[in-house]
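No lab work stands behind these numbers, since they all come straight from the coordinates. A quick note: this is a predicted structure, and the numbers were derived from the prediction, not measured. Cβ atoms are built from the backbone, for glycine too; each structure is taken alone.
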Structure I
Amino acid sequence: MLERQRVLMLAKEKRIAQRQAAWELGLSLSHTKRLLRRLKEAGGDPRCLDYQRAHPAPNRTPEEMREQVVTLKSQSRGRSNALIADLLREQARTLLHPSTVRRILIERGGGVYSLPFSQALPPL
């Protein structure tokens, strides 16, 4: 973030061109101009460049569905993410991809429920 602030301040002071700032930051020229406008409106305060999402994403999985995922996993630790996704499709008529189930479980501290490799295979 410090590099972004430094480059944008140089562009704001017209010590480098906006196109050069965009290239150095790996951004489009229009997005660089948007950030410079935001910086100007904030009176040069670099905190205005911080991430500012104040609401959840519109496609975020609802909290009730997340609770169902955790409940289904806690009922049987042996359930795979794909099985949990299938159960949710049958019970709640909701489509969740197994990778979404996995992310929810990791986010909730459930982690990936699997045995260490040495315990997963029977001895020879």
Structure II
Amino acid sequence: MIEVLPLSSGNVIGVKINGKLLHADYEQFVPQLESLIQQYGSLRFYCEISNYQGISLRAIWDETKFDVTHCRQIERCAVVGNSSWQKWMTNMTKVLFYKADVRYFNEDQADEAWNWVNENAPCCCCGSSKTGNACK
């Protein structure tokens, strides 16, 4: 399941991944991402992984299509997890997302990850730079 976090704003979107990812998750989520890309030109992405139970084959295809199509439109990506394989996979994505700054954070660094993703992002209400979730 993909849950959009309520602190998401402007071109910064935060999600929580829980359980098994399915094609239905991507059918709902990808249009939201593409709308934000169309509106802002690029995205900053925060992804918190908890209780991950895998991904269906169809969802792998959905993920691959999105990644290949939009890899140049991701500015920053913070992955928050709790395992060495998640850190390894995050590092592997740097090849595809070569224009993005991609970083892995441990669960106890979630606030730091959120602040990093938001650092100097344009505010959705006034266009000024913001830190965390507040305008400067």
Structure III
Amino acid sequence: MMQSECVKDLLIRHIIETSLNKGFQVQVLNGVSDHLHALIRLKSTQTLDKIMQHVKGESAHWMNQQQLLKDKFKWSHRYYAASVSESHRSRVERYIMNQVQHHKQQTWQQEYEAFMAKHGFVVASDDWD
């Protein structure tokens, strides 16, 4: 969990910079203290699993090396991903950029459960481990 806007901003900048070195593009990245949302453009030869391993593993290592938090930084082992059509891209970009305001109204867990229910997905009991 990030404890300040400054730390969040440093982490976001770091993820964006290192993504370019790894050959994928984080187009939009923003979030709040307990999670981030990203719009990432992948090449046809790249897998989401490998991209997430890099983003989470490398950024957690960097955060801990920098000692930006008093406790050890770690990501949840879970993530949610969906593809976005070009026609919905600007809507998704706005949603990501407005995370702070959005989460004043509902928590990430409330949003996740509502999204899953709306689209008919079952929330597994171990989704919060």
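Data table
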quantity	calculated
Identity of the structure behind -14500 (criterion: helix-only ellipticity at 222 nm (-39500 (n - 2.57) for each DSSP H run of 4 or more, over all residues; to 500), calculated), options I, II, III	III
Structure (I, II, III) behind the derived value -0.24, -0.52, -1.33, -1.61 of log10 I(q)/I(0) by the Debye sum over Cα atoms at q = 0.09, 0.13, 0.20, 0.22 Å⁻¹	II
Which entry (I, II, III) yields the derived value 13.4 for mean count of other Cβ atoms within 10 Å over residues 83-90	II
